[in-house]
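The next part holds the structures, each set out as structure tokens.
Derivation of every value follows stated rules applied to the coordinates shown; laboratory data play no part. From a predicted model like this one, the values you see are computed outputs, not experimental measurements. Cβ atoms are built from the backbone, for glycine too; each structure is taken alone.
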Structure I
Amino acid sequence: MRAPAAQVAQTAQTLLGWELGCGGVRVRLTEVEAYAGTGEDPASHAHRGPTPRTTVMYGAAGHAYLYYIFGAHWCLNIVCGRPGEAAAVLIRAGEVIAGEDLARTRRGAVAHRDLARGPARLVRALGVDPSANGSSMIDGSGPLLLSPPTRPMDPASVTAGPRVGVAAAHDVPWRFWIAGDRTVSAYRRHTPRRRTERGPTAPESVAEA
């Protein structure tokens, strides 16, 4: 089954301003990216169908999908399709609003704006580990807890643009962020690595969700 692309994009936008807590730290979400399901989005991990890694993406909405990238970093997504549909929203950045001292023990001596500015930094600031994969982010049964903002986000403050670092569907405007927020990450378009004399072209970067 397929998750309608427009629905995934709309869900991503509505997540801006929500709060996500884990490990004694809470962040306000300031940047997200939408990824649709099988056959609809070549940048999605689920584009060619389910795999052992992407099974979580076909499960119930509100669950965590974590994946490892570049052999060094974990990235966190929120599953947002109906069961059997693959769709997820990558959490790209947030502002630490509680537990800053604890976040700094995980991130080091960085500026406040950089504590959770980028998907891997956000995961580290929150202290998320692979055991959270597949857990609910909405019912309190897992280490992550997603909660709505006290006031709805003003749609006029939401900006859309191309997704970051994906190897396909480069210009699909499914990255959404709060305009003017200093915690939003820098945009970097994917650049394929060139063939060298020593061997074949290096693998392209992993699509972010």
Structure II
Amino acid sequence: MSTDEAADPGDGTPAVDFWFDPVCPWTWTTARWLTEVRRLTGIRVRWRVMSLEVLNEGREVNPEDPEGEWGDYLRQPVRVCAAVSGHHGSEALGRYYAALAVRLHERGEWDGLARALDDTGLPAELAAAAESEAYDEAVRASHAEGIALVGTDVGSPVLAVTPPGGARFAFFGPVVSPAPRGAAALRLWDGLLTLGGVPGLYEIKRTRTREMPSFD
């Protein structure tokens, strides 16, 4: 098993690696769905960082301002997430991401990096990572591990599943809104496991009909 692969819990439960960029609102709805699946099934989730800034290097994300507001917007939150992960591990990162995403996407608090640390009881000094290059290498390394599984023609999130006794598979997505709950969440999860077990399956996609996700 490679060092980037989530360990099999050994109890017949799939293990999941979830790469996310915290600034993506659609990723947050997927994370809410995955958290619901974890609540209902007990799957183990390892939270990982990826970077839309790194993914889009060499591409025109915002041609009018490629290194201005977009630079900080994409760079700072993922740096703090990398600092949380590096010092406190995956579970702390998951808690921080949840608190940060609520502030960023549900409340529109784009100055919420430090507040989310306080929400989760993490050290306030981790917020300084937003202005530092100290964690950029860690961001790139984590990002590269996720992208290596799915290729560069994707976005955030990347989800990798290690079924017990089965072959690991990974997808970009699922992109879904609002986040399914209860039985609907389990149907989507079961469908993902089924699709992941089909050799040679590469793409299933339809155009989104809304610009922003629903957080209902």
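Supply the structure label, taken from I, II, corresponding to helix-only ellipticity at 222 nm (-39500 (n - 2.57) for each DSSP H run of 4 or more, over all residues; to 500) with the calculated value -14000.
The read-out comes from structure II.
If you work out mean count of other Cβ atoms within 10 Å over residues 79-86 for I, II, which one comes out largest?
Checked I, II; max of mean count of other Cβ atoms within 10 Å over residues 79-86 sits with II.
Taking relative contact order in percent (Cα under 8 Å, 6 or more apart) as the quantity of interest, name the structure among I, II where it is greatest.
Max of relative contact order in percent (Cα under 8 Å, 6 or more apart): II.
Compute Kirkwood radius over Cα pairs in Å for each of I, II and report the one that scores greatest.
Max of Kirkwood radius over Cα pairs in Å: II.
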